[in-house]
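So, here come the structures, one by one.
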Structure 1
Amino acid sequence: MKKYLILLFLILISSACRKNNLFTVSGTVKENIQKYIYIQKVDINTTVLIDSSIIDKKGSFRFRVKTTEPDFYQVGYSDKDFVTLLAEPGEKIQLAFNGHNLSDNYTISGSKGSELVQILDLQLIKTKSKLDSLSTAYERAGTEPDPEVKRPLLEQEYLNLLKEQRKFNIVFIINNINSLASIKALYQRINDQTYVLYETRDLQYLKIVSDSLKRHYPDSRHTKALVSDFEKEMNQLNARQLQQITSTLPETKLDPDLKDINGKRIALSSLRGKYVLLAFWSSESRDCVSENFQLKEFYKTYNRKGFEIYQISLDEDESKWKTAVKFDELPWISTREDNPADPENARLFNVKVLPTNYLFDKQGKIVASNLHGKSLQLKLEQLFTN
């Protein structure tokens, strides 16, 4: 009897595990115009067909999908007529399509994430419809008397709608910061050229969402892609800001011209024609010393291909700096601030922490900043393998 109970217990556990490794989608189509309906998995920037289902005479269909984590899916007739799901293992999702276009009129239950995605999608559809109407009215106003009176009003109304949609997405993100649905709110677009979150300061929402999802879904490829995208956007923002600063200052002030360990003065601008990593460091910083060993590998690989490092030390003790350079056998251009107590170059390049670096292209323009470890390696591979 005891063996029987143990066997029954194991069977129940096995059955529960199988259920937790899949989700189901059951649905109906009121206006059935297709024979098949499809489900695709969203793989960052592309989709992968998972399964298809025949729509029976009653308009019903069903999918069973194996998964071990929450993920995005598309259910529909084609890449242009579908709805997006955020499905989790164990969910039993119910869909009902009530209109000719699937995304315009549907109900969903059994999936909290998918319900959140629907809220986002329906709001954006509503906003786009209003924007289209305003665009039509704007064109029509050009053929009417006094268009210069009516058109500015329509333009302002258009901008107000964009602001309202942006505010809606921000509130959604704040209220659902722990859900993968917040990723969709970050990347929604009005059209191919315009994101809903269109202001530079909206990068802060990429930051808070990526920080939250790293805690809740650290292994999700969507989380990893978001974190990577945030780092890339921040690097580009820092590079643009520094480029703006440099354009308003005399060129000589932004061209470090410092002595190396042999007392030879070398200008950064003398390295034009190469990709140059301008790196600020100190021999007293463990992080800097550790990074130097990694930089030596990159330098060994790419120096002959046109890569150079111009390193500026902020060490106050000159002898310690020279000893560190010689002891660690640093092969690149090693210089030191003329006055480490008042480091002019570090101030001009807005150095707040060490190590800090900027990557210059062959024309002497900054193309990236604060690339370390794997990020720097990938950037160098991109530059020198194309």
Structure 2
Amino acid sequence: MKVSCLQENLARGLSMVSRAVAARSVLPVLGNVLVATDEGRLKLAATNLEMGITCWIGAKVEQAGSTTVPARTFVDFVNALPNEQVGMQLDTRRMSLKLRCASFTSEIKCMDAQEFPVLPSAGAGEGIALNVDDLREMIAQVALAAATDDTRPILTGVLVKVEGETLTMAAADGFRLSVRTTKLSAAVKDPIKVIVPARALNELGRLIGDGDELVWMFLPAGRGQVIFRMKDAELSSALIEGTFPDFSPIIPKSCSTRTVMTTSQFLKACRAADIFARQASHSARLKVTPGADSTPGNLQVMATAAETGEGETVVEASVEGQAIEIAFNVKYLVDVLSIVKTPNVALETTGPASPGVIKPVGQDDFLHVIMPMHLGR
């Protein structure tokens, strides 16, 4: 193998695929990046056997071939190079990859590409076209609610459901629930319901670029895998087996108090409260007071720390319904408010022991449910 490409392109490609490199594995080759020529381009790939990422970059191919290179050494060295042409040549006798860029040279020990696992391909099946902007926003709004521990593996995933022209994503960790829907450009023939690991979707969110390009989702029959294909990259992941819990009973059908306020002000109030709340399991009290006569309503966000002190922020709000005092994990509020794009946001509550619902005002396709905490006095 003998190829050359721009350092900038090589570094960008390696940063994409290296996130799928296995941190620890009994198979040494899983700590490597596959480097191979592929129809006049350079193919880079990595996998931890649960998730794989492949990307293609422009290159001048003088001699076809393939090998695998230790990821950390390869990435660190390429990042240290100037933004000039990088030449790479495989020495099959010494089983090493020689790199040259300007005055920099190196020789990195390799492993045979035959030892690298074969990554799944979409095959000839029909894919589902996903709008990049919608997909990126959906992942940001939903994946944050997935569980991060493996106590209940099913909750570490995101439910992806497709019915007709409607795509729904939902995630829950037992304390919060995010649900987002969107319309597809074309209806699917058969309903789809799968559980994709949240980590894989978060990586997909980092991979997809800007612009009008589509992301294609493939679900090869009987393989328990999902493949997302972009213009110059591909991500594959094993699906999580099992049945996602029915979340519809968790979503309140009505509310006794609806509080609407500026998203940015509510977010700042929650961040200020969390400075004190983080010493008390992130618990913060929210007190909603309706307006009277010409006086506007307000929301007080309060938190107390035994060792540090206390903080309180008052946010002007439009309140429909009765006064209420309720406690939430304020970190969860910060998480969801950070990804709300609308200028105003609504908090819907029923009682101090009932879930609260966050809804962006003017966006009916997203909601976030947060379970209440004990209201300490």
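Any read-out appearing in this document is the output of simple, stated calculations on the displayed coordinates, not a laboratory observation. Since the structure is predicted, the reported quantities are computational estimates derived from the model, not experimental observations. Cβ atoms are built from the backbone, for glycine too; each structure is taken alone.
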Which of the displayed structures (1, 2) returns the greatest value of volume of the Cα convex hull per residue in Å³ on calculation?
-> 1
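Can you tell which of 1, 2 yields 12.6 when mean count of other Cβ atoms within 10 Å over residues 136-143 is derived from it?
1
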One of 1, 2 was used to calculate helix-only ellipticity at 222 nm (-39500 (n - 2.57) for each DSSP H run of 4 or more, over all residues; to 500), yielding -5000; that structure is 2
Given structures 1, 2, which gives the highest value for FRET efficiency 1/(1 + (r/R0)^6) of positions 56 and 184 (r between Cβ atoms, R0 = 35 Å, to 0.05)?
-> 2
Cα Rg over 2.2 N^0.38 Å, for residues 72-271 alone - highest-scoring structure of 1, 2 = 1
Computing FRET efficiency 1/(1 + (r/R0)^6) of positions 32 and 208 (r between Cβ atoms, R0 = 35 Å, to 0.05) gives 0.20 for which of 1, 2?
-> 1
Given structures 1, 2, which gives the highest value for percent of Cα pairs over 19 Å apart, for residues 280-359 alone?
-> 2
Give the label, chosen from 1, 2, of the structure having the highest value of distance in nm of label points 7 Å out along Cα→Cβ at positions 80 and 344.
-> 1
